[in-house]
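Just below sit the structures, each encoded as structure tokens.
FYI, it's all coordinate maths here, none of it is from the lab. For clarity, every value in this text was computed on a predicted model and none was experimentally measured. Cβ atoms are built from the backbone, for glycine too; each structure is taken alone.
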Structure P
Amino acid sequence: MVLRSPHLLLALSGHGFGHLAQAAPVVNALRKQLPQLLLSVCGSLPRAVVAARLDGEFGYQQTALDPVLCMRSAWEVDALASRQVYRTFHRDWQPGLQSDLDLLQQLQPDLVLADIPYRILSAAAAQKIPTVALCSLNWASIYAAYCDDSSEDRQIIGQMNVAYRSARMFLAPTPSIGMPELDNVTAIGPIARTGLRQQQSLLQNCAAGMDQRPVLVALGGIAMQLPVDNWPRIEGVVWIFAEALPSDRADMVNLDALGRRFIDVLASSDAVLTKPGYGTYAEAVCNGVPVLTIERKDWPETEFLNSWVVQHGQLEVITAEQFHSGQFARPLARLLDKPGGSAREPAGIAQAAALVADFFC
């Protein structure tokens with residue numbers, strides 16, 4: 001008798017790169033435990049972006065599984081436009097659910113791992129396919145922060161929470177927002193890649209002196225025009241941009257031109273300029289890199305993320321006005337003057353992989 005290889009469907013939200021960044025290390029670790037595992041991936045990110053994070057072969061269907069917040073910038077949510085997107089998605093719930101049911105019927109996975117589209121969890125429950133949710137947040141909590149608490153919005157949040165509760169477990173990596181409305185949450189350690197610190201060769205790549213301080217600019221995959229014409233020229237600092245940036249300044253370099261992995265550039269940097277978001281925060285702390293972050297008061301994760309970085313690393317916060325005007329040389333100098341934090345073990349990867357692997361045993 002020929003035994004069928006186990007089949008995992010990874011379902012990804014399309015809001016930035018953070019959901020892929022969170023799920024990919026777990027899936028890569030899982031495939032080491034289960035080399036025969038078949039992997040399918042569904043989401044709205046370009047296939048090349050997904051392939052850069054996942055090891056080995058996988059089938060890919062580029063499709064939007066959930067609504068995506070409308071953003072004014074990398075850290076500013078357009079609440080009014082986002083509410084309309086979510087309301088439209090939920091008004092079309094039944095035909096959308098049928099699309100997810102058709103997708104599952106086509107792929108026939110043995111398990112769905114979702115970070116964290118929710119309608120497909122309901123579809124999988126209807127087909128009695130086990131599911132695991134994995135994320136430091138859930139979209140019900142995020143939407144609740146930006147909706148106007150109408151009866152329609154309360155119904156939307158209720159529908160989201162029912163979908164999340166249908167998962168066999170909801171794995172919440174450290175640091176996560178509180179999720180008291182869910183009864184299936186399992187806390188795990190941080191999830192992050194770790195890189196190789198190769199600062200001298202990185203500086204050579206940047207045509208910079210060996211006494212320069214590389215600072216990575218990484219805003220999490222949300223496209224925006226960076227106001228670099230206003231940014232200060234800081235003696236001893238070279239800026240490396242994760243997103244492509246047209247600039248002829250000698251102190252500004254595009255990461256793509258370096259031929260290096262993002263995580264190795266991050267690990268080789270003396271600081272990262274970013275906004276509150278799980279992926280870059282977790283990777284910075286787990287690689288001992290100080291964080292210069294843009295203030296993001298309305299984002300529900302900010303309190304949890306910033307407190308965690310303060311506890312385990314180094315953090316300086318600047319306002320959006322400072323970011324746009326370039327008036328952040330002093331906070332950056334304070335950060336660079338502080339001793340680097342010790343790298344933290346991303347224990348959540350092995351923990352999550354082991355818990356997911358149990359479903360195939």
Structure Q
Amino acid sequence: MKKTALNDKHLALGAKMVPFAGYDMPVQYTNLGEEHLNVRNGVGVFDVSHMGEFFVSGPGSLDLIQRVTTNDASKLTPGKVQYSCLPNEEGGIVDDLLVYCLAEDDYMLVVNASNMEKDWNWISKFNTENVKMTDLSDNFSLLAIQGPKATEAIASLTDIDIASMPYYTVQVGTFAGQENVIVATTGYTGSGGYEIYFTNDIAEKVWDAVFEAGKSVGIAPAGLGARDTLRMEMGFCLYGNDIDDTTSPHEAGLGWITKYTKEFTNSEALKAQKEAGVTRKLVGFHEIEKGPIPRQGYEIQDIDGNVIGHVTSGTKSPSMDKAIAMGYVKKEFSAVDTEVRIIIRNKSLSAKVCRFPFLKLGE
């Protein structure tokens with residue numbers, strides 16, 4: 001079991017640690033609901049150093065990225081970030097990822113921890129022009145500092161004008177007295193904030209500086225439990241649950257990151273699927289009748305008891321104090337307000353299809 005460079009910090013705080021994607025990770029420190037709401041209303045810090053960082057640079061780097069990802073990376077300029085995915089050759093998804101353009105012909109690909117080796121091998125398979133690729137996943141730490149008070153919490157730590165950085169942008173500068181820190185306005189919570197990348201040798205210094213600087217605005221650590229409930233309220237996909245090797249981008253509602261202005265792996269088949277229309281769609285469910293929380297794999301039925309799909313993710317939303325779920329259903333049952341039944345331990349709970357996000361922030 002791998003440990004992040006901040007493992008001792010988590011243990012000192014009394015975090016509950018669990019195995020996740022081959023790492024010993026903090027799932028919660030105090031209370032999941034408390035950590036969740038602190039991110040929604042203030043600022044919380046996640047150690048997500050288990051994520052993978054691949055650097056692709058030099059001649060041919062853009063061509064390689066274009067070949068293996070669905071989004072159009074030619075639109076990226078230095079300082080811009082793009083959400084994308086790696087399609088496989090059977091219509092599914094190898095992984096979803098972020099593509100950071102650090103400079104011209106200099107990219108960082110951030111991939112899911114559970115897929116690091118799989119993704120590296122997949123991208124390498126298409127690297128026929130010997131583009132320079134470097135896997136620095138084991139050398140980098142990553143803090144996600146998320147919430148509406150994130151800027152106030154950490155602005156004093158950097159020479160970068162983070163308050164003026166647009167969403168999905170990246171800069172490299174001094175942070176917490178350390179040089180060459182990567183600061184991005186990305187995240188997985190929907191509440192805004194930053195993701196800070198730095199080498200493991202300075203991880204504890206950066207952690208301490210972040211918590212000292214954010215003390216006045218109630219900064220607090222948050223675990224993987226809150227990370228999951230926060231992303232679910234936004235309807236963000238989790239690889240292994242809502243998307244995988246068998247789900248296409250169009251079925252998952254990721255057509256917006258699938259651009260046919262270029263050729264990429266399996267693009268012809270995916271374009272044909274888009275034109276013909278999918279037979280199933282990933283949707284959200286709310287107004288779920290009181291009972292156990294829907295979980296991955298639970299059956300979804302129509303009101304007549306016919307099986308129409310399965311749940312991929314489910315939780316109780318701390319912000320809304322009610323159960324929410326995501327899952328694939330046959331297309332004809334995907335319209336908003338369609339009534340369905342979720343089967344939980346032989347009990348049938350009524351629910352309705354809804355649009356993402358579940359939680360409308362700012363309303």
Structure R
Amino acid sequence: MVAELASQDHIRALPKVELHVHVEGAARPTTLASLAKNNEVQLPVADPSDLYVYEGLEDFIAVYELVCRCLVRSEDFERVTYESLELANLAGVRYREMFFSPTFALRRGVAFQTIWQGLTAGVNEARKDFGIECKLIMDIDKPSGADSAQELIGMALTCDREVLVGIGGDAGEFGIDLGAFAEPFNFARQSGFKTTMHLSEEGPVSDIAVGVRELGIERIDHGFHLLDDEDLTREVVERQIPVTACPTSNVEIGLLDSLSEHPVPSMREHGVLVSINSDNAEMFRIDLADEFVRVQDAFGYGLDDLEDLSIAAVESSWLDEVSKKKMQRDFIAQFQKLRSEMDVHARVFDSLPEN
């Protein structure tokens with residue numbers, strides 16, 4: 001049976017959840033130019049959009065750090081947070097769990113409270129204007145080490161726990177002693193935070209094994225090489241540890257030549273609970289609706305697959321079970337309404353899809 005394709009308008013209207021996206025990576029080129037001017041940061045190009053082209057992960061991180069240098073005042077963080085959620089709303093995102101990386105700003109003497117006040121102001125304003133719900137995940141900087149992570153998590157204890165729900169870990173993978181993060185990540189969970197980490201974006205599948213078995217993470221970000229280890233894949237499937245995949249991101253930093261090579265379809269065939277995410281929306285010149293369009297084209301997916309991916313993202317979220325089931329039911333009702341409006345045959349959902 002040939003998969004029924006969805007139009008771009010239909011895809012954009014699909015209700016979505018996004019779990020792997022960085023607020024700093026959503027800075028529009030025009031916003032970046034304005035912030036750089038206001039904060040006396042010299043950009044190396046005349047057109048800031050020229051920065052958003054990368055030769056690899058290290059090159060991307062260098063540009064990401066430059067973007068972070070332009071965020072100094074509370075209102076700077078508020079602006080990029082608000083604009084990132086405005087972009088998400090236009091892509092059909094109804095709920096988001098979004099990363100922020102305070103280490104870059106803290107190194108330059110920006111106070112943690114300045115960062116947090118700006119972020120929460122942006123979240124609150126976007127909720128009022130767009131009806132989008134957003135929770136935050138604080139990323140520790142893996143290359144800075146476990147002591148720095150412990151210190152950051154201590155700062156996180158002062159935050160509004162209705163907004164800050166998790167601790168993650170980003171930046172490079174090579175040369176990192178991942179096992180050293182066991183203590184701070186255990187402390188984070190004991191303090192009531194959920195935990196996740198960027199693993200096997202460029203590193204080997206053994207990084208995922210350390211994260212799952214030694215650090216106790218509850219979600220895997222990227223997990224690009226997961227299928228290289230059959231036993232670990234089986235464990236991830238049995239425990240239903242979600243994987244937040246970012247296909248365009250992996251192509252942009254040179255892990256793949258084309259989207260069609262991405263392992264998401266194989267992950268789903270193995271039973272992995274996988275969601276689709278934009279990672280750094282403006283820095284990769286996409287939003288989540290664009291990512292869904294690309295996934296449909298690259299993987300030969302149809303509308304059923306895209307709807308199932310939306311449901312999988314809800315299941316992968318850190319909402320409580322009652323909220324998850326309600327959101328899934330609401331999404332399914334919206335799927336059926338859109339099918340009717342777009343003159344697409346109705347779909348029977350016997351039960352809530354798992355992935």
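Looking across P, Q, R, the calculation of distance in nm of label points 7 Å out along Cα→Cβ at positions 43 and 275 that yields 5.1 traces back to Q.
Which structure, out of P, Q, R, was distance in nm of label points 7 Å out along Cα→Cβ at positions 219 and 299 calculated from, if the result is 1.7? That value comes from structure R. Among candidates P, Q, R, the computation of helix-only ellipticity at 222 nm (-39500 (n - 2.57) for each DSSP H run of 4 or more, over all residues; to 500) that gave -14000 used structure R. Look at mean count of other Cβ atoms within 10 Å over residues 115-122 for each of P, Q, R: the largest one is in P.
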